[in-house]
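These are the structures, in structure tokens.
What follows is calculated from the coordinates using simple rules that are stated; it is not laboratory data. Since the model is a prediction, treat every value here as computed from it, not as a measurement. Cβ atoms are built from the backbone, for glycine too; each structure is taken alone.
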Structure I
Amino acid sequence: MSPRTDPSTHQVAEVVVLLDDAGAAIGTALKATVHTADTPLHLAFSCYVIDASGRLLVSRRAWSKRTFPGVLTNSLCGHPSPGESLPDAVCRRARSELGLALSRGSVRLVLPRFAYRAEQDGVVENELCPVFVATVADGIPLAPDPDEVASVAWMPWADYRDRVLDGSLRVSSWSTEQVRQLRAIGPDPADWPEASSGDLPPAARAGRQTSADEPRVPGYPEA
């Protein structure tokens, strides 16, 4: 798998890692065109950024985005590049999307097997999307990219959790399901146990090659 060049700009275009139903890499597709009414299964991540006061950084997706514009969601989401580890991808995306400098050591894997499918206005998201939490200091500077993020706000985690689950705060369907699963692992993000990277989809495990003929990883859905 290798990056692709956009012939109109001669720049390297972003690609996503396509997956088989066992979570192994089977190729790549252009990020700009992969999301359709029949989006193939691909690798992604979500991250919840929590400050020292226990507040969650909540972002609203830019209104100009092709998929789920204007939707409130977790702190950031994205797709790793081929060969890029998920923690590195989280840090890269935090910097480009939010102007947020995360240290790699502050990023912890908490839901390694999260997967979802969502649809809005005929466009489908279809992802194996491990979930991370990142801790930052209070008052850390942000510089959101307006092409990616319409607005950001800090909200006490417990308020976000409870309002999402009682329906009084409408957020992305994937964040709603993530919150349900995060509640199950503990009330305080600072105490969420770090999951094993061995529970990630095969394509996301750092430091090893994967192939489509690997045995199925228990817990992953059929494509």
Structure II
Amino acid sequence: MTTHTDVPVLAIDGPSGAGKGTIARAVAGALGWHLLDSGAIYRALGYAAGLRELDVADVGAVARCAMDLRLEFRDPGDGGDTRVIIDGVDATDALRTETAGAAASAIAALPEVRKALLDKQLAFRQAPGLVADGRDMGTVVFPDARTKVFLTASPAERAERRYKQLKAKGLDVTLASLLHEIELRDARDASRSVAPLRPAADAVVIDSTGQPVAAVVDSVLALVRKD
């Protein structure tokens, strides 16, 4: 009989803007596996805390909010991005802002919050398999993942990708400000005392700088099929 821990997991970790979400969605679709966007969970918590007018410095209140969080990922059915529903509200677009990303990074540094969200993330591990995208999937959440990838790219390229995404949505941003935000977030994520951003010891590091999405997807699929 297949048990929870028998379900294969592909953990894709890496810094903001490395392309984890795009690659994870494509790989999950190719394999027919479930998808966990852990970054969206932390962004969702930051959004929910804002809706409830919580002070993010109140660790206890934020942790309780994490435990009570009603979160749902919905496939729009038209090939578009997965919709993120928080407490019954579609917050997908709000979660893509740089403000939401900065809030998620700050909240993710709180041990009590990470503990409160752990069970929610583990629950995504369902047959036939799971692609888990985040910053500590292979080191903390799924240390027994069958395949681990650490996806990275140069800060300049990551800023350029983000700039194009946001400009396409009609948002007023500058490349310089995005690069600055990425560099600050990298430093914060790498230096936090809880689950700092770093590759798992057994992860395969893939630098996507200058690589087309299809090539990166093929590389990841080859690793999964080899394992």
Between structures I, II, where is distance in nm of label points 7 Å out along Cα→Cβ at positions 112 and 200 highest? II
Taking distance in nm of label points 7 Å out along Cα→Cβ at positions 16 and 192 as the criterion, which structure among I, II has the greatest value? I
Highest-scoring structure on relative contact order in percent (Cα under 8 Å, 6 or more apart) (candidates I, II) is II
Tell me which structure, out of I, II, gives 1.1 once distance in nm of label points 7 Å out along Cα→Cβ at positions 72 and 168 is calculated. I
Assign the value -5500, calculated as helix-only ellipticity at 222 nm (-39500 (n - 2.57) for each DSSP H run of 4 or more, over all residues; to 500), to the correct structure from I, II. I
